[in-house]
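Following this line, the structures themselves.
Where a number appears in this text, it was derived from the coordinates with a stated rule and is not lab data. This one's a predicted model, so the numbers in the text were calculated from it and none came from an experiment. Cβ atoms are built from the backbone, for glycine too; each structure is taken alone.
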Structure 1
Amino acid sequence: MGITSELRPDGIRVVTMDAPPVNALTVQGWVDLAAALAEASADLGTHVVVLRAEGRGFNAGVDIKEMQRTSGFDALIGANRGCYAAFKAVYECAIPVIAAVHGFCLGGGVGLVGNADCIVASEDAYFGVPEVDRGALGAATHLARLVPPHLMRTLYFTGRTITAEQLLPHGSVLEVVPRDRLDEAALQVAGEIAAKDTRVIRAAKEALNGIDPVDVNKSYRFEQGFTFELNLSGVSDELRDDFVGRDA
């Protein structure tokens, strides 16, 4: 369990998140994920990454229970730094990252897939950013890469979710397949990329990042600043305690 990384003979590296019960990653989990992606980026034998998950859903964001049972702000700072590092590692990975998404993809999960290069999803996949309900801000930067501006704002303010099928017309999700075909579909796209000259693909990834209209690293860091303000004011603790209490 945790974060695992496997390099296949065809140059496809499969990075898997497995943190029961809902893949809400601890601070160490986010750090480990960032490290796995950095390793893939530095390895010239890795031509493409498939980011996937085991369990009930792809990713449920940060482990709020860890945050609430930790005194002071260490867990908050750790989670913010860990998420920043993991999202950045996806975006700056020297080779393309394909997200294979099933079930829920919430909060930090959207941060990961929003920075990915390609998204393949199962029929049960849905996406959302419930940060407002948890007294935090973040991942609007990445949600904005999945849907148009006004829809992004509506989803963000309401905490509503959107299905993979609904994302298809926006072009952010490449393909929606039955759950038992998700890995196969992601590996098929990955195989097409892995078969190309990795020197060209690595140059293409850097070039495409260079022409992006928004600096996703800076914009996400800007969002995080408001999260710190909400925490210092006590609002975040109040809402997180309510969330943990409902789950008890």
Structure 2
Amino acid sequence: MRISVVIPALNEQGNIGRLVKETYASVPLQTLAEVIVVDDGSDDKTPQEIKTLIEQQSYPGLRYLRHAKRSGQSAALKTGILAATSPIIATMDGDGQNDPADIPRMLSKLSQPGTTGPALVNGWRQTRKAEGSKRWASKAANWIRDSILKDDCPDTGCGIKVYWRDAFLRLPYFSSMHRYLPALFQTYGYVVISSPVNDRLRQEGTSKYTNIGRALIGIYDLFGVTWLRRRSILPTIEEERP
């Protein structure tokens, strides 16, 4: 299965170029269809890093898309996935904390599109490298979310994921939906599994999120996702004729 790697980025100067190079070094070229970097309105040298790599012509399939205005990580993911040419998507955060070397192993656990096996392989950072407050905030958020949604996902906020493109495009879009993909995939009848992945420290820049800001948005979204899951109906086709 060939894959499209989609990386949303906002002001990731010093991180994004290194991550793209690592991706091409880690994922076999016969597997890697393209890498799509979606720039969500950066005002640093993120665009220059990617354009320089494209001009070098050493990274086949490297593409750069830029939003006219900042629209959020979920919007950047959808932009990249809509532009992707492969039926399989791998996503990573642009800060370099996800390790692209995990992608081949995660891909091996994904089922072929249209079969009954896993449609989403979600990364699971069993050993977090982030500062203590963020680790505890993440654990608390995962516990609260799982208590309400019952999605049995230990690390829904992990940015590295591999999944079917068509399945993602069937999901209802909303801001911050990227934090609820396991629950949304399950709601739409797909199998979801988790896979242990490497977690790394950010090398440059600072996080775009704060614990308080993420908590407030998370509570608001959690009510919305709960409502959405209860209101979703998946009819079974009993008969079909030409």
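Starting from the value -15000: which structure in 1, 2 was helix-only ellipticity at 222 nm (-39500 (n - 2.57) for each DSSP H run of 4 or more, over all residues; to 500) calculated from?
1
1, 2: which one has mean projected area of the Cα convex hull in nm², for residues 35-74 alone, as calculated, at 2.9?
The value was obtained from structure 2.
Thinking only about distance in nm of label points 7 Å out along Cα→Cβ at positions 59 and 219, which of 1, 2 has the largest value?
Largest calculated value belongs to 2.
From 1, 2, which structure was Rg and Dmax of the Cα atoms in Å, for residues 115-170 alone = 11.1, 31 calculated on?
The read-out was computed on structure 1.
One of 1, 2 was used to calculate distance in nm of label points 7 Å out along Cα→Cβ at positions 67 and 99, giving 1.8; which?
1
Assuming 19 is relative contact order in percent (Cα under 8 Å, 6 or more apart) as calculated from a single structure, say which of 1, 2 it is.
1
Which structure, out of 1, 2, was distance in nm of label points 7 Å out along Cα→Cβ at positions 19 and 195 calculated from, if the result is 1.8?
Clearly, the read-out refers to 2.
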